[in-house]
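The numbers here are math on the coordinates, done by the rules we state, and not lab data. Every value quoted in this text rests on a predicted model; they were computed, and no experiment measured them. Cβ atoms are built from the backbone, for glycine too; each structure is taken alone.
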Structure I
């Protein structure tokens, strides 16, 4: 059995195991309809904290937060065919990009 990897985000949210964090974000995604803006203050805080950690391990040109976060939204996943959706970050300059919660959690586990 693999070892438990704790996850702690800069907003103070934490989980004893990475798998628990994955469940948290999967449930969060499932609470929103496609094209719905993330409005729950705790959800916004968790997503912002997760992207902050993720960006620390990305080159500046690949930053997910870019010039700043305006809001998050659930949208259809454009990279994977089928009936899947993921979170997108919409930046203050109007640009947007999707992000993998799982890759972000991998960064947070380092």
Structure II
């Protein structure tokens, strides 16, 4: 099987989301948004993994579409945290940058899968 860079990238992203959510709980006692962030941020990679073994091309596009929605939701929560937390956090900056890059990659994957 060929290497799948988006699969690995979204897995690493999920690890960083997990660590950041833990930081929010431990240091800010923030339980609601951290849970939402954890759910959407880890769901991206899970849907990419599901797409890898999609049964049909429409099923593949559907799974990538869900991953796209989840990364967009993750960006929302990150933007909200960025606007409300009184801290400069390199992890948050990295997550915002990485989520934007993953969004762009998933859009490209979805567009190319529709062209074929």
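Assuming 0.40 is FRET efficiency 1/(1 + (r/R0)^6) of positions 14 and 86 (r between Cβ atoms, R0 = 25 Å, to 0.05) as calculated from a single structure, say which of I, II it is. It traces back to II.
Identify the structure, out of I, II, from whose coordinates distance in nm of label points 7 Å out along Cα→Cβ at positions 22 and 54 was calculated to give 3.3. Value 3.3 for distance in nm of label points 7 Å out along Cα→Cβ at positions 22 and 54 corresponds to II out of I, II. For mean count of other Cβ atoms within 10 Å over residues 6-13, the calculated result is 15.0, so let me know which of I, II that is. Comparing all candidates, it corresponds to I. Computing distance in nm of label points 7 Å out along Cα→Cβ at positions 38 and 62 across structures I, II gives 2.0 for structure I. Looking across I, II, the calculation of percent of Cα pairs over 18 Å apart, for residues 30-93 alone that yields 40 traces back to I.
Work out which structure the value -30000 belongs to, where helix-only ellipticity at 222 nm (-39500 (n - 2.57) for each DSSP H run of 4 or more, over all residues; to 500) was derived from one of I, II. Only one of I, II returns -30000 for helix-only ellipticity at 222 nm (-39500 (n - 2.57) for each DSSP H run of 4 or more, over all residues; to 500), namely II.
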